[in-house]
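Each reported figure results from applying straightforward, stated rules to the coordinates on display, with no laboratory input. Model, not experiment: these values are computed from the prediction. Cβ atoms are built from the backbone, for glycine too; each structure is taken alone.
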Structure P
Amino acid sequence: MPLSCGIVGLPNVGKTTIFNALTRSAQALAANYPFATIEPNVGEVAVPDPRLPVLQRLVNARRIVPATVRFVDIAGLARGASTGEGLGNAFLSHIRETDAIAMVVRCFESDDVTHVEGRPDPQRDCEIIAIELALADLATMRKRIAKLEREVRAAPATRPYLEAAVRLSEALEEARPARSFAAGGLEAKVAADSFLLTSKPMLYVANVDEARGETTRAQVAAVEAIARAQDGRAVVLSGKVEAELAGLPDGEAEEFRRELGLERSGLDDLSAAGYDLLGLMTFLTAGEKEARAWPIPKGTKAPRAAGTIHSDLERGFIRAEIVAYDDYVKYATMEALRAAGRVRSEGREYVMQEGDVVNFRFNV
């Protein structure tokens with residue numbers, strides 16, 4: 001099952017508009033009323049990679065296949081979702097099934113688009129979502145602690161786990177997310193074992209209007225400050241503009257983007273940020289058939305990476321022939337690379353690096 005990033009936020013902040021633009025689709029319903037999205041919409045989104053066209057030219061590949069990230073458009077979260085308001089438990093269960101969260105925050109005023117809290121306020125809106133997720137996790141942890149207390153009476157050696165659960169619960173009571181604990185700590189293990197919502201990595205998406213006036217700039221600054229305070233990242237884009245661009249042919253979209261003074265698509269930033277948020281990296285393959293980017297978790301060893309291409313490659317793995325992308329561009333051919341000693345032979349313990357261009361050797 002591919003890793004996925006859930007697009008969440010209050011109702012009517014532009015989640016589905018952004019999702020439609022990401023997937024170049026109008027199939028998902030975008031409407032000016034709360035909870036227009038009930039069942040999650042799911043789409044695979046290409047991650048932009050400027051290395052692929054270069055490799056395609058070098059090897060005369062017939063096509064390019066980029067890496068993808070899966071986005072899930074989830075219904076709007078209302079104040080009180082943790083106690084069943086809005087779509088309540090359904091909303092929370094859909095988030096629980098994703099691996100990371102992209103929180104869309106509305107940073108524009110509009111008389112035509114209602115806001116469930118009256119008007120946009122990024123600080124308040126982010127707090128509503130953070131509190132609802134923390135409350136849902138707190139309910140989970142209270143049940144977990146009650147079970148652990150019984151286990152400790154039977155097995156006292158498990159007490160450190162219980163103590164970590166209590167510390168985690170105390171943090172949630174203060175609306176501090178589970179991800180605020182050190183990744184290698186016992187609290188993080190308890191959070192992972194308990195499938196806590198607030199343990200998921202978070203990306204903030206500031207949805208702006210085309211004008212990007214003074215009020216919008218102040219609201220974006222507030223979102224960016226929230227992201228920095230949590231050692232997170234913020235992406236700024238206009239869902240409406242990106243949806244319009246997504247409906248145009250590539251040439252017209254590029255011209256329209258230049259007229260708006262946009263150097264690149266905000267959706268490219270979002271898909272790349274989502275990819276990184278999921279802890280993914282890319283290795284590359286290049287041949288006559290295709291130049292392709294393969295997504296793998298950071299820290300993956302060579303045999304497992306080979307298995308993403310085909311399970312037979314992992315089972316019969318012998319070695320990986322590795323070329324750094326920059327070397328491939330410099331020397332252009334495998335013959336020149338071998339002559340320059342730039343082709344490395346790596347074994348089963350090799351940890352893949354971003355941008356490795358790979359040829360796997362294996363037994364059939």
Structure Q
Amino acid sequence: MAPRAADSTVLAGARVVLPTGTVENGRVTVEGARIAASAPEGARVVDLSGHWVVPGFVDMHNHGGGGASFTSGTVDEVLTGIRTHREHGTTTMVASTVTGEMDFLARRAGELSELVEQGDLAGIHFEGPFISPCRKGAHSEQLLRYPDPTEVRKLVDAGRGTARMVTLATELPGGLDSVRLLAELGVIAAIGHTDATYEQTVEAIDAGATVATHLFNAMPPLAHREPGPIAALLEDDRITVELINDGTHLHPAVLELAYRHKGAGRVALITDAMDAAGFGDGSYDLGPLAVEVKDGVARLVEGGSIAGSTLTLDTAFRRAVTLDEIPVEDVVRSISANPARLLGVYDRVGSLDAGKDADLVVLDEDFVLKGVMRRGEWIIEPKTA
């Protein structure tokens with residue numbers, strides 16, 4: 001059936017970032033919920049001159065937002081968190097949990113899986129409880145446990161096919177066997193919250209690990225005699241590194257170091273957001289731990305460890321381009337295409353190719369978000385003259 005003009009919209013005049021590069025004075029045709037190769041005569045035209053159009057952002061590590069926790073919130077609260085991040089350009093996201101009792105996490109996986117099945121989430125990420133007490137960050141030490149493959153499988157099975165990633169301290173007993181199990185199951189094994197040596201990290205990569213959970217954070221620092229996990233994760237092309245570009249977790253020089261060594265094709269910009277993202281300062285809970293957010297920085301009340309972030313991906317994008325001076329095309333790969341590939345959804349999202357979901361973000365010349373579309377529907381409609 002030929003497309004009808006009434007169902008089609010042409011976004012015209014913007015700089016459009018495609019996998020092949022940026023097109024000046026480009027056009028994106030939206031037909032229903034998808035991007036189309038061409039537009040029928042009489043389609044509505046939206047003039048976006050002076051703007052950028054980029055793919056919708058894909059966040060593979062996100063604990064909540066809008067005052068809602070993905071670990072403990074009700075279904076309505078989780079949907080509030082999802083909507084909050086959508087309003088900041090994240091049209092595809094994974095719900096990340098934090099360390100808790102195994103039975104609780106299994107029940108939670110079952111609840112979140114329903115939101116995956118109905119298309120609100122792209123999957124579930126278990127961050128903890130299989131992490132190192134030496135590098136626990138904002139996780140309850142009393143609830144940590146070794147990554148026994150049986151326990152790991154229990155959580156994955158509880159997600160009913162929706163588990164996408166598990167963060168592990170792979171040097172712990174059972175760690176390598178759990179990595180192999182996850183690889184067999186088609187679930188990302190991510191190295192993070194780890195106290196591993198360089199050699200132990202190499203073993204985990206050889207066993208099938210493919211992601212570094214928020215590289216540099218919650219792991220031993222790079223040292224000249226004991227390079228630790230950072231060197232191993234940076235040097236191996238099989239690893240994609242998550243980076244939190246909020247100005248708190250990483251110094252700009254460290255972000256540049258990661259891009260220089262990994263290349264844009266092996267970086268995924270994430271939020272690691274907690275409840276306060278898009279909501280504001282105040283008192284919150286991260287799992288069983290109390291968190292205080294002040295001036296946009298989340299820290300544990302007891303001990304002062306950084307407790308996730310209040311970042312949204314539109315801010316991460318703008319920082320990367322304007323402050324870190326990373327080329328726009330490289331930022332798009334890091335914030336859309338790369339995580340979409342890792343999550344197995346690049347056939348639907350992550351670029352502005354014809355046939356994919358019409359998920360896109362409109363930015364002005366200063367890279368401030370002006371519009372968000374998801375599956376052909378405006379979440380935020382850009383104001384045009």
Exercise. Out of P, Q, which one gives -7500 for helix-only ellipticity at 222 nm (-39500 (n - 2.57) for each DSSP H run of 4 or more, over all residues; to 500) as computed from the coordinates?
Worked result: Q
Problem set entry | Per FRET efficiency 1/(1 + (r/R0)^6) of positions 163 and 355 (r between Cβ atoms, R0 = 30 Å, to 0.05), the highest-valued of structures P, Q | Q
Seminar exercise, completed: Output 26, 49, 24, 1 (P(r) over Cα pairs in 20 Å bins from 0, in percent, calculated) maps, among P, Q, to structure P
Seminar exercise, completed: Structures P, Q compared on FRET efficiency 1/(1 + (r/R0)^6) of positions 107 and 291 (r between Cβ atoms, R0 = 30 Å, to 0.05): the greatest is Q
Exercise. Where is FRET efficiency 1/(1 + (r/R0)^6) of positions 179 and 283 (r between Cβ atoms, R0 = 35 Å, to 0.05) largest, in which of P, Q?
Worked result: P
